[in-house]
1. Assuming 38, 36, 28 is Cα extents along the principal axes in Å, for residues 32-111 alone as calculated from a single structure, say which of I, II it is.
2. Which structure, out of I, II, was helix-only ellipticity at 222 nm (-39500 (n - 2.57) for each DSSP H run of 4 or more, over all residues; to 500) derived from, given a value of -12000?
3. For distance in nm of label points 7 Å out along Cα→Cβ at positions 216 and 232, the calculated result is 1.7, so let me know which of I, II that is.
4. When you work out FRET efficiency 1/(1 + (r/R0)^6) of positions 208 and 288 (r between Cβ atoms, R0 = 25 Å, to 0.05) for each of the structures I, II, which one comes out largest?
5. Using volume of the Cα convex hull per residue in Å³ for the comparison, can you identify which of I, II gives the largest number?
Structure I
Amino acid sequence: MRRLTLISLLAALAAAQAVAADFSFRGVFASDNDKREFFFTLAQPAQVKLRTWSYAGGTNAAGTVIPGGGFDPTLSLFDSSGGTIVFNKDGGCGQVAADSSTNSCWDAYISVQLPAGTYRAVLTQSDNIPNGPSILDSFYYNGQANFTQPPGNAAAGFWDFFPSQRNGNYAVDVLGVTAALAPSITSSGTLPPGITGSGYTPVTLTAQGNSVYTWSIVSGSGTTGLPGGMALSASGVVSGTPAAHGVYSFIAQADDGIQPVQQTVTLTVYDPVHITTTTLPAGQKGVAYSPFSLAATGGSGTFS
């Protein structure tokens, strides 16, 4: 019984330590309606805090000093089935710092008790809040790249309520969780080589996160970024029979409807090895044969 009790105690201590981790993320929005998502897990129930440093700046959980001047952020939290748990636009003074130029406490702040499980936080700008009870309902300003209103003839993008000009920089902390990550493509950027005219062994591209992704090629050499006879399916499978040799490079995109992620992928296709020597020079009995090199084409590297 003592052994079982000790094992149980060690397991409980390990679980308790597992949730005591903080994670920091930084990046840049390109347009008003950009979104960034962050997945995190809890091994056991915990009080979780999420906050931004985009608007007023400050020192994040990683100890990095974040300059102020970023856009007015919103954080939305969803459960593993995509249901909206809570969102916050303005953390308020006392929870977040006041911006030095506007004196407004508009960084986002969420503190919520959650059961063990997997969750998704989505960062958006200002009033771009969830458009319904599910993440499938998207966000209010989806598709409107420049929804903030500039004064007069000023350039579009990243204007707050006053309006004052901001920038696209963001910083997000996810505090007190077991693990956290931003989505990314995890499969190699170099595919196994193929051979002209031979069926390619299918390769499935993969991405990190708890979403279902739709895959596509957004740019690349040629019309598809892959040699003729090959394709990338919506489920991320590269397959087919390459029609021509060469080095092909394309940008693969995985999209879950919130935050597309991209990676450059390269595929090399070789011609099959073909021995081109069909006749040897004649020899004479009893006379040393003049050395003669056989020749071949296709393949790669040095022939043996």
Structure II
Amino acid sequence: MAPAWGSRLRRAVRDTEPDLIHLHLPNPAVAFLQFLPRSIPLILHWHSDVQGGQSLGIRIGYPVYRLFESQALRRAYRVVVTSEQYLHASPTLRPFFRKCTVVPLGLDPDRISVDAGKEPEGKPRVFAAGRLAQYKGFEYLIDAAQELPQVRVEIAGKGPCLDALHQRVQVRAVQDRVSLLGYLPDVQLHRHMAEADVFCLPSIHRSEAFGIVLMEAMLLRRPLISTAVPGSATGWVNQNGVTGLVVPPRDSRALACAMEDLLSRPEQRAAMGEAAHERFQKMFSIAAVARSIEAIYCSTLD
């Protein structure tokens, strides 16, 4: 709670005299929209819907939040959406479709400096990372490990599903091949990612709107396994058969088959890893994304 935030926002806008304001949503700061002068063009960056979220608290609070969200959408000059898939699946954005422009998320390559060439030791390794939340689908990756005793699965992250995932590892009796690593600082996270044979993001819900962690793995030349979640970009960021494999969500058998396929063919893995890196450089490098955002700024001010 920051009661003075609205007045400080208004003062900051007055002192800096910006040409435009760029607001990222979802964001509780949208409630302070009335503190922003209507004379300054507003651009919204739409990362995900709140409507249809999985959390009970979010579903209960959304009707109030929606009042401010709708006001912002009506007022915005342009709405930046991170993928065509999310734009076409969003019920909230449907009435504002003509305002929307797709610009994928980007990543600064300088943030990650890890030698991705180290050969993994011991069992082939599949690495996964993210907040341990329901929409990530990590339980299906644990189930898939039942079918692959020769594979080591590592899952990094913390979150509300940690205890449930620990219990699932016990119930499935895969303690010898599945490790829950907990939170890892970026340096360790990227080292694990670079040393893995495959990176996997088994998401099951469009709350996983894009999958930034996929871009990190692509930068590190890792072949990918992701899921084709309707309305999510995860099956677009990872191009099936090019940068990795895309499987149906909530399908542990499909995950196991994809892992077995990639791990049994080192040349294919290497080719997909290189293709992933090339796709990152072309589509997701922060320089390319910045040019697109700059074009939106210029057209807004014109």
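1. For Cα extents along the principal axes in Å, for residues 32-111 alone, the value 38, 36, 28 is produced by structure II.
2. II
3. The structure behind it is II.
4. II
5. Max of volume of the Cα convex hull per residue in Å³: I.
No value in this document is a laboratory result; all are computed from the given coordinates. Everything numeric here is computed off the predicted structure, so don't read it as measured data. Cβ atoms are built from the backbone, for glycine too; each structure is taken alone.
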